[in-house]
Structure P
Amino acid sequence: MKETTKNFLSISTGLLQLIAEKEEANLLLAAEKISDAYLNGNTIYIFGCTHSAILAEDVFYRAGAPAFWRPLWGPGMSIATTPGFLTSAVEHNEEIGQEIINCSRMKKGDVLLVASTSGKNGAPVAVVETALKKGAILIILTSSAYKDQKGNHSKYANLTSFKDQAVFIDNHVPLGDAVLEVGSCPMAPVSTIAGSFIMQLLSALAVEKITEKGGTPPVFKSSNAPGGLEHNERLLERKEVKEAFFLP
């Protein structure tokens with residue numbers, strides 16, 4: 001195995017091991033809040049900018065993921081539909097962050113997970129600030145490596161400012177994200193690997209708790225596997241799932 005391959009494999013698996021060991025209590029607490037909210041008829045939202053938006057996509061309408069995740073898609077915040085430099089400008093804009101929440105149906109008792117590795121940008125900070133004013137239950141997925149970094153929000157330095165008002169899950173991603181040196185180039189960011197692991201694990205833990213409490217969790221199956229399409233069609237008939245996917 002090539003040295004670069006071995007190094008990245010070792011760093012990535014070590015990071016996931018660290019998250020599993022250090023963040024299990026926070027993940028279980030977050031899963032508890034999600035399960036209670038779901039069983040009480042509340043909505044489970046998720047928000048992220050640019051590459052953190054990938055985490056919302058990762059649990060939305062896919063096989064093996066619960067149907068309760070409702071992404072808040074911010075305009076100009078997806079690199080799939082917006083030029084890269086423009087997404088950077090948009091994620092700095094706290095007014096857009098405020099309006100993403102104000103234009104949503106978010107209400108007291110709903111859960112919002114905000115994913116931002118740096119936690120520094122104005123939009124996600126404003127999303128958290130505005131959601132708290134609506135009485136939402138906050139889960140914040142970020143990296144403690146940035147806790148002393150000041151961002152561009154007019155009032156708060158970063159998401160750590162809300163540490164007493166939210167469940168924090170640390171993805172343990174280092175400053176700069178990249179973990180390999182290839183010549184003089186820092187490469188191989190790990191925030192998506194870490195974030196996907198956290199989101200899929202949190203989903204599983206939440207579904208486990210819903211089941212333990214007597215609920216029937218709405219989990220998609222692969223439409224390409226035997227019986228999967230029929231299962232998903234039945235799932236999409238459920239009122240809360242139909243509303244989440246804007247079906248008539």
Structure Q
Amino acid sequence: MSNQIVTEKLSVTLKVYDPTTTANYRQYDEDFIHTKAYLHLASKLKFLCQSFERPITILDVGCGTGRYFHVLTHVDRLIAMDYSENMLLQAQHPFREAEIPMDKIVFHQGNFYDFDFGNQSFDFIYSIGVLGEHTVFDEHVCNKLFKLLRPGGKLYFTVVDLQSRKSFKRKIMEALYPFTPIGIKRILDKRWETCYLTWTQLDNIVSKQGFEVYQIERYISEDPKWKGVHLECIATKL
């Protein structure tokens with residue numbers, strides 16, 4: 001099922017992120033830095049980068065317009081990947097470009113789910129507003145992230161909290177689900193199909209894929225472009 005969802009989401013991505021939309025998205029970067037959400041996310045990235053006392057290799061999964069490039073420190077090499085070619089074109093001239101060592105950035109267009117990184121490995125991997133939102137975060141993705149990290153490497157990513165998006169009607173239907181005819185179950189399964197995850201689902205995935213040290217926290221944002229409840233995970237590969 002995950003492969004099917006990935007395919008469907010990528011198809012939507014190509015339609016949504018046209019040149020006009022991505023240009024507007026890039027323009028919003030200038031305003032986003034004044035929001036509480038930006039300050040929160042930027043502080044996380046800075047803290048994690050600074051926890052390394054040496055140059056590090058970084059992977060940005062779903063880099064978009066390169067909104068967070070200027071936040072990163074100790075950068076030896078940054079691999080910035082996104083499925084949208086239009087997003088990557090914007091990322092080549094990111095926000096605060098003058099502060100960024102652009103010569104240390106390598107851009108890759110592709111779908112993380114299937115992308116072959118060869119023998120590459122990373123000290124720090126992050127993904128904000130992509131996994132568990134615009135595409136799936138499942139056992140395959142988590143295991144791939146784990147394998148891409150070097151020993152001592154760190155992972156930081158966000159997913160949308162599914163529980164916070166459930167209506168009262170859905171909660172009632174979920175309670176009745178075990179007693180529902182199979183035909184209705186199939187309809188509900190399709191209707192409820194999403195990349196979002198509950199805290200329990202996310203915890204189950206991360207705990208089974210080799211990460212012995214990790215933490216999951218909820219972050220509630222009221223900022224228009226980052227509104228809602230998100231689950232943030234920081235994991236370390238021992």
Structure R
Amino acid sequence: MQFRITTILVLLAALAAAGPLATRAGADEESELRAKIRAATGDFKDFKMDTRIAYSNQKELAVIGKDYGKSYQFKTSQIIFKSPDKVKVTSTAGLVNVSYVITGNTKRIRAGLLKKTEDISNEPHKKQTALDVGIVTETIWRQFSVDNVKKEGTAADPTYVLTLSLSNSPEKKQYIWVDGNDLRLLKREKRESDGSLKARYVYSKHKEYKGVLWVPGEQRVYNRNGALAGTTAYSNIQINTGVADGVFQ
């Protein structure tokens with residue numbers, strides 16, 4: 001009996017010691033990654049880019065969400081983003097120009113003569129940052145709660161895996177894989193509250209712009225069944241052109 005009690009006490013002591021060590025390790029890796037991102041992208045201010053839907057399958061897109069395929073009906077768009085929270089997306093549907101503008105907690109949608117304004121202060125999932133087009137910047141820590149950071153791979157070729165959540169749905173986790181050397185976003189997963197996969201985004205054909213940040217040339221989205229649902233190509237990418245605030249009026 002004494003041996004069993006001693007063994008249990010030893011195990012409990014080991015677990016108690018392991019908890020803080022594991023927490024410190026995650027915190028250290030998060031601090032390390034954030035410092036790298038700040039140093040590498042501190043000069044980033046804005047971008048412009050054109051997008052083209054290179055492939056879409058409405059049946060597979062519907063597996064991700066009932067209305068998920070609507071954005072893939074706009075074959076070409078222009079995105080303008082100004083850090084930290086201004087974005088404008090303009091597309092054309094037939095003869096009608098469609099756009100939405102997000103500035104802080106306000107989203108404005110325009111389609112021809114139709115105009116709509118939304119307060120999205122309590123809907124952070126509707127806000128957008130550079131991460132939404134595959135660009136890693138420190139705004140990750142502003143939009144999301146960074147729940148965990150771990151490092152995979154080797155010392156020479158590491159990959160950081162971040163667990164993210166939003167304030168209005170903390171049970172729905174997102175995961176992003178970031179190259180530890182050049183901070184390219186490699187992959188992003190969105191999961192439901194039960195942990196099941198909702199969508200997986202894979203980024204490729206990256207290029208470095210002005211020594212500021214790496215931008216992918218292509219994004220592919222897969223549904224929970226692993227089927228390719230859509231491919232978006234990015235082109236005419238311009239970084240730090242001095243986008244004026246008036247663009248987002």
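The numbers here are math on the coordinates, done by the rules we state, and not lab data. It should be emphasised that the depicted structure is a prediction, and the values quoted were computed from it without experimental measurement. Cβ atoms are built from the backbone, for glycine too; each structure is taken alone.
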> The value -14000 for helix-only ellipticity at 222 nm (-39500 (n - 2.57) for each DSSP H run of 4 or more, over all residues; to 500) was derived from one model only; which of P, Q, R is it?
Replying inline: P
> If you work out distance in nm of label points 7 Å out along Cα→Cβ at positions 50 and 66 for P, Q, R, which one comes out largest?
Replying inline: R
